[in-house]
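Taken together, the values in this text are just the output of simple stated rules run on the coordinates, not laboratory data. All figures in this text were calculated on a predicted structure; none of them were measured in a lab. Cβ atoms are built from the backbone, for glycine too; each structure is taken alone.
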Structure P
Amino acid sequence: MGTATIDNDTRAEELRRENIVIRTYDLWKTYIMGDQEINAVSGVDLTIHRGEYVAIMGPSGSGKSTLMNLIGCLDSPTKGDYYINGHLVSAMDDDELARIRNKEIGFVFQTFNLLPRASALHNVELPLIYAGIPSAERLERAKHALKIVDLEKRMYHKPNELSGGQRQRVAVARALVNNPSILLADEPTGNLDSATSADIMALFERLYQQGNTIVLVTHERDIAEYAHRIVTIRDGKIHSDETREQHYKPKL
């Protein structure tokens with residue numbers, strides 16, 4: 001046990017020193033279906049530095065959603081190590097994972113996941129309530145997050161009084177309110193029209209320019225194009241890992 005602890009501590013310190021927010025080592029997720037083993041994620045090694053804007057792209061069934069669940073601490077790997085911000089999360093129990101999720105990860109989902117009867121302000125406050133932040137500080141931080149996404153004039157509106165794009169901006173503000181290590185966006189424009197999608201992706205670019213680390217999970221090529229690095233998943237493995245320029249360079 002002593003050696004493993006030292007190794008993990010040393011590795012965690014190196015990752016922090018190198019500004020690596022996400023690091024997976026030989027990550028696997030295996031499901032048992034009857035007498036079959038299905039490897040949804042197969043030996044993934046992935047490194048994401050602080051301040052990167054990365055798209056994880058792949059078709060349905062490629063393993064990208066399973067990988068997103070592992071990165072987002074919504075699921076645990078069958079095998080391998082996963083560090084987020086120097087924390088070995090692959091060794092954590094459910095309660096520890098819940099704490100890490102709330103502290104380190106800001107989620108943006110396709111379906112917004114807002115409380116329908118609560119105002120935009122209260123929806124943004126929710127992660128701070130779970131974190132035990134006092135009321136006055138919660139209010140200040142939630143208002144600031146709504147200001148970042150240009151919704152301070154709509155903070156007392158409920159979701160049904162907002163457009164789809166405005167609802168997604170509330171979701172982005174909620175994701176930002178805890179100052180997470182990463183913003184993890186799962187098909188964030190899936191329920192939006194083209195013009196609104198472009199507005200939301202412009203917001204992500206602005207957040208990236210302000211220093212946020214963004215991981216975008218999508219099956220849509222035109223949405224992945226907004227990221228500055230594109231990781232393609234096929235059959236549970238990383239098929240390619242390229243800059244945007246490399247990925248979209250015409251193949252001769």
Structure Q
Amino acid sequence: MKKLLMFSLVFVLFGLSAAETDEVNKILDMMDKVYRADSSKFEMAMEIVTPNWKRTMKMKAWSEGMNKTFITILSPRKDKGIATLKVDQDMWNFFPKVNKVMKVPPSMMMGSWMGSDFTNDDLVKETTFRDDHTAELLKSDDKDVITIKLVPKESAASVWGKIIAKVRKSDYLPISQEYYDEKGRKIRIMKFSGYKEMGGRLIPAVMEIVPLNKKGHYTKIEYLKGEFNVKLKKSTFTLRNLQKMR
């Protein structure tokens with residue numbers, strides 16, 4: 001009975017009924033797992049744009065659940081073979097030119113991945129929306145859109161003060177995510193578009209980040225091919241494979 005009262009109190013404090021809480025949890029699960037399943041495999045193109053230069057990389061990525069990710073760069077030639085591995089809370093990068101594996105410290109998870117506007121955490125998902133944030137439903141002017149305010153828990157490895165996420169009401173697929181610092185300033189926007197079926201699932205095939213504190217900068221990832229719940233070798237998410245994939 002005590003536990004039931006405590007859960008009821010939590011719903012009252014955050015203004016959510018039991019049904020609304022269940023819906024929010026489903027939305028956060030979708031946000032966390034939109035490109036993930038028991039396992040997945042993707043081919044992607046990343047375009048990085050600044051006022052002075054532009055570069056495009058092609059990549060392959062594999063994932064297993066929320067805890068394992070492997071990414072390797074296919075082109076351009078000068079970056080080919082650079083790879084990233086994340087297993088549980090540990091992350092490594094491999095640089096073939098110097099034949100060196102470097103472990104990424106927790107303090108660098110919010111750092112830039114390969115000079116893009118995506119952070120290491122964006123690519124490999126150390127933090128999750130459901131487990132590492134407190135959620136609050138906000139009013140939306142669009143009846144087809146659900147808006148959620150997400151505040152990182154104290155235990156979360158996050159630099160953000162809050163995130164305002166918008167999803168489609170019909171299928172909970174993400175539309176946008178606005179990231180604010182601890183002073184309430186909007187720092188960047190992540191946009192989702194190009195919704196199409198891939199690997200038997202509907203996903204936003206285009207994901208773009210626009211940093212608001214860097215004029216003329218943006219990074220776009222386009223998912224070119226994808227499969228879900230594929231059979232992966234046990235060796236996929238290993239340090240040995242990190243160097244072998246070059």
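Among candidates P, Q, the computation of distance in nm of label points 7 Å out along Cα→Cβ at positions 55 and 199 that gave 2.1 used structure P.
When mean count of other Cβ atoms within 10 Å over residues 31-38 is computed across structures P, Q, the figure 17.4 traces back to Q. Out of P, Q, choose the structure whose coordinates give Rg and Dmax of the Cα atoms in Å, for residues 39-182 alone equal to 17.0, 54 when calculated. This figure was derived from Q. Each of P, Q could give percent of Cα pairs over 18 Å apart, for residues 167-214 alone, but the derived value 40 comes from Q.
Quick check: 11.0, 31 is what I get for Rg and Dmax of the Cα atoms in Å, for residues 151-190 alone, calculated from one of P, Q. Which structure matches? Computing Rg and Dmax of the Cα atoms in Å, for residues 151-190 alone on every structure in P, Q gives 11.0, 31 only for P. Largest in FRET efficiency 1/(1 + (r/R0)^6) of positions 119 and 143 (r between Cβ atoms, R0 = 35 Å, to 0.05) among the labelled structures P, Q is structure P.
Given a computed value of 3.2 for distance in nm of label points 7 Å out along Cα→Cβ at positions 47 and 135, which structure among P, Q does it belong to? Clearly, the read-out refers to Q.
Which structure, out of P, Q, was relative contact order in percent (Cα under 8 Å, 6 or more apart) derived from, given a value of 26? So the calculation was done on P. Which of P, Q yields -11500 for helix-only ellipticity at 222 nm (-39500 (n - 2.57) for each DSSP H run of 4 or more, over all residues; to 500), as computed? Traced to structure P.
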